[in-house]
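The data blocks that follow each hold one structure.
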Structure I
């Protein structure tokens with residue numbers, strides 16, 4: 001449950017200082033370009049740019065990896081699955097071992113899917129992790145004109161993540177103190193984890209109900225306009241960030257078009 005504990009990026013980092021809505025817009029542009037591209041080159045180029053942008057977030061690579069390793073596993077699993085069960089039977093035979101037949105086109109297609117998923121996930125992760133939750137809630141209200149109920153509710157949910165992680169640890173230690181252990185049985189481990197998740201879900205629902213009642217009592221559900229303590233503005237650097245993301249997407253797709261490798265999601269590229 002360490003992944004639920006928020007990171008504290010360097011506030012002086014370039015992306016950490018950017019407007020939250022600008023970061024979300026830049027991530028959305030890159031996600032759209034990756035979603036619409038089926039080739040291998042486009043996600044590879046965008047992923048290189050995202051990796052180069054990690055130091056600008058103010059988050060160390062090791063800390064980022066500790067939170068995003070499930071995304072790497074998911075992208076790898078999707079790549080392997082698509083390579084093994086792809087309907088594309090063209091290209092050179094790479095592996096021919098009984099029922100397993102891998103051809104070059106299937107491997108390239110699997111890698112393209114894995115890189116697309118990894119690029120889409122990483123773009124969103126960098127935008128969210130480099131953003132203070134309070135700044136995000138303020139910016140959603142000021143720049144996107146979202147309802148204060150929605151923005152403040154999302155902020156409260158993010159603030160509760162460390163508490164949920166702590167409760168998971170307490171539940172695990174309490175079960176261990178009572179002698180509940182899976183031993184070497186994976187089935188028992190899954191059963192115990194399911195029980196802990198159910199207990200955590202019940203506790204989270206109760207806590208959310210109490211929090212919602214407390215927020216209503218303090219006027220967070222009022223329909224009248226609420227004041228915002230910290231003003232969020234779209235500065236020149238924020239617009240440049242959006243333009244840079246659009247330029248990366250256009251250049252990546254353009255290179256694929258020039259080389260003849262780009263493929264559109266809804267038709268032939």
Structure II
């Protein structure tokens with residue numbers, strides 16, 4: 001679903017001509033590589049896929065050899081599902097090597113990543129999340145500010161709040177805390193969340209919700225709130241309705 005949203009956005013960015021995929025060598029990274037290539041090939045057959053690397057997860061301390069390959073390929077865009085050090089070290093190595101490519105990074109918003117990326121990612125890193133502090137029509141502004149005052153850190157993961165609210169609604173609707181009754185109440189449930197309509201598909205209990213694509217930028221216009229005290233934050237580029245992220249499912253859930 002995230003790749004569907006990201007590649008739909010990339011499809012409209014005509015400056016993207018050459019894409020280099022680099023991902024961690026485990027199930028998720030392999031799927032980002034496989035599905036990313038398929039979706040880009042279908043939506044933008046004119047894009048050249050100039051590289052596709054899988055590297056050991058959490059073991060690479062120097063990404064300069066990978067960056068050298070990216071630079072030599074002429075890629076204008078790096079597409080990655082990397083997170084943690086594997087993302088921050090990649091972006092930093094790119095900065096040190098003078099790489100001017102943009103990064104479409106699925107998990108650049110995860111706590112600690114903005115600090116690790118720092119100035120290296122300004123105007124070069126884009127990410128995709130279910131919420132961030134500068135989303136338009138931010139109904140969570142007071143909640144997130146209060147959270148930061150209470151806990152001394154940014155609120156960045158709205159999904160936990162969403163999940164609990166939907167769980168409470170299901171319990172109230174079922175008039176029970178019995179797991180089976182609550183699960184049945186969740187199936188097909190729709191509710192108005194902080195960012196828009198939420199829908200839990202009955203087939204596989206997949207939550208459909210709005211997603212936001214944003215760019216890492218200096219605090220200022222479009223970036224009212226920075227992250228992690230950096231003077232840098234996420235600037236919204238586009239909001240994607242939950243209905244526009246729905247993909248077919250092959251799940252055949254066995255119910256009691």
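Of the structures labelled I, II, which one yields -10500 when helix-only ellipticity at 222 nm (-39500 (n - 2.57) for each DSSP H run of 4 or more, over all residues; to 500) is computed from its coordinates? All intermediate terms of the calculation are to be shown ahead of the outcome.
Values: I: -22500; II: -10500.
Checking each candidate, the match is II.
Please compute Kirkwood radius over Cα pairs in Å for structures I, II and give me the label with the greatest value. Let's see the in-between values first.
On the way: I: 21.7; II: 19.6.
Checked I, II; max of Kirkwood radius over Cα pairs in Å sits with I.
Name the one structure among I, II that relative contact order in percent (Cα under 8 Å, 6 or more apart) of 33 was derived from. If you can, show how the numbers build up before the last one.
On the way: I: 33; II: 16.
Source structure: I.
If mean count of other Cβ atoms within 10 Å over residues 24-31 computes to 21.0, which of I, II did it come from?
Numbers: I: 21.0; II: 15.2.
Checking each candidate, the match is I.
Looking at structures I, II, which one was Kirkwood radius over Cα pairs in Å, for residues 128-239 alone calculated from, given that it came out as 15.4? Please list the in-between numbers first.
On the way: I: 17.1; II: 15.4.
Working through the options, I get structure II.
Bear in mind that the values in this text are calculations on the coordinates, not laboratory data. Treat the numbers as computed from the prediction; the structure is a model and nothing was measured. Cβ atoms are built from the backbone, for glycine too; each structure is taken alone.
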